[in-house]
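Derivation of every value follows stated rules applied to the coordinates shown; laboratory data play no part. Bear in mind that the values here come from a model prediction, so they are computed numbers and not experimental data. Cβ atoms are built from the backbone, for glycine too; each structure is taken alone.
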Structure I
Amino acid sequence: MYAYLKGTLEEITEDAIVVEAGNIGYNVKVSATTVELMPGIGSEVKIYTYTLVREDTFSLYGFLTRDDLEIFKKLITVNGIGPKGGLAILSVMNADALRFAIMAGDAKSIARAPGVGNKTAERVILDLRDKISLEDTLQGLGQPAGADKGNAGSTGTDNVMKKEAIEALVALGYSASDATTAVKKVAVSEDSTVEGILKTALKFMF
């Protein structure tokens, strides 16, 4: 129903925010990660929304990027993952880390979400593996949290090196989620190598 809300941030709670737009205060359920990235009260925000309408409820779920919204919409198609479970997963890993965890079969990372057990995490992997784009994941690795993928500037070579660095970290025993997060923090230049990216990423693992 609503594509997004753009207005003044009036309130922040543990799992929701209130955005005033057009003299109406909208209560929007959000992930813990989104709460952490919120600016101060009184700031203008733009929140992409998913509207859930049922006989007994009308709820809005909010996301900082279209990418987060799209992965949420995929998550809630999985049997056993409702909107609450989708937000729980996105509270322990961002969209890029979730994609890589799905592609790597890393159920353990997904199961860290409150209320999401190993069987449900495995179902997420099974149901979404064919719906996840590796290219989308790699494009986002060079961006800060909350940025839209449309502004991604990584080259194909950068993406390949990042992918290899993540795979190396996973082979060393790190989770796909932690490996993706660490590599995302590494600045890549023309002189970068997979080994260099790996060494720098390892510094972020401690």
Structure II
Amino acid sequence: MRLLPRAEKFYHLFLKQVEFISEASRLLLDGLRAGNGRLSVVVTEINVLEHQADEVIHEIFTRLNQTFITPIDPEDIHNVSSALDNVMDGIEDTAHRLVSYRIDPIPPNMVRLAEIVASCAKALKNAFEALENDGPIMEHCIEINRLENEADLIGRSAVVDLFNKEKDPITLIKLKEVYEFFETTVDNCEDVADVLQNVVVKNS
């Protein structure tokens, strides 16, 4: 059963949000791999994407207020868009902390977490494309759940190592906070997956 019709405006707006998230996650990963010099440029580029994503959200809410019959519950449309917005905000906040705190060198675990964020973004894109094509939405949501569990393990292990090895308390606080922002961002991706799963169950 098609949850969102092929030409449905809300679907295309959701996918726009996801595309901005995918690009932002790619930029964050590229910046982390390249180091602080590149990261300062990346932050500006991500900020632009975040503003563009905000415009899409405003369009979704405007259309929602003007549409009498929606493809899924209006509350679900609002929840999906808000959850996607949280993902974009998480990526932007993480990038800003990395630059503001001048994390150098970049710990390998942070690069790995950025890879997980990018993988989550890819899974989100696959899930929203599946909405249009009657594809296997749930398997992409399950993949995001798996990635979230992996991120948890990496983040917790990294924080334990910090407290065992880092002697400078200021550096410890900075690194710990950045790890927490990564964890929140991945958690936000899982929140989107949870909302999508609820939509599937309600409309099956």
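Structure values in brief
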| quantity | calculated |
| --- | --- |
| For 4.6 (distance in nm of label points 7 Å out along Cα→Cβ at positions 42 and 170, calculated) the corresponding structure among I, II | I |
| With relative contact order in percent (Cα under 8 Å, 6 or more apart) derived as 31, matching label from I, II | II |
| helix-only ellipticity at 222 nm (-39500 (n - 2.57) for each DSSP H run of 4 or more, over all residues; to 500) from the coordinates reads -12500; which among I, II | I |
| FRET efficiency 1/(1 + (r/R0)^6) of positions 106 and 194 (r between Cβ atoms, R0 = 35 Å, to 0.05) - highest-scoring structure of I, II | I |
| Parent structure of the calculated result 9.5, given that mean count of other Cβ atoms within 10 Å over residues 50-57 is the read-out and I, II the choices | I |
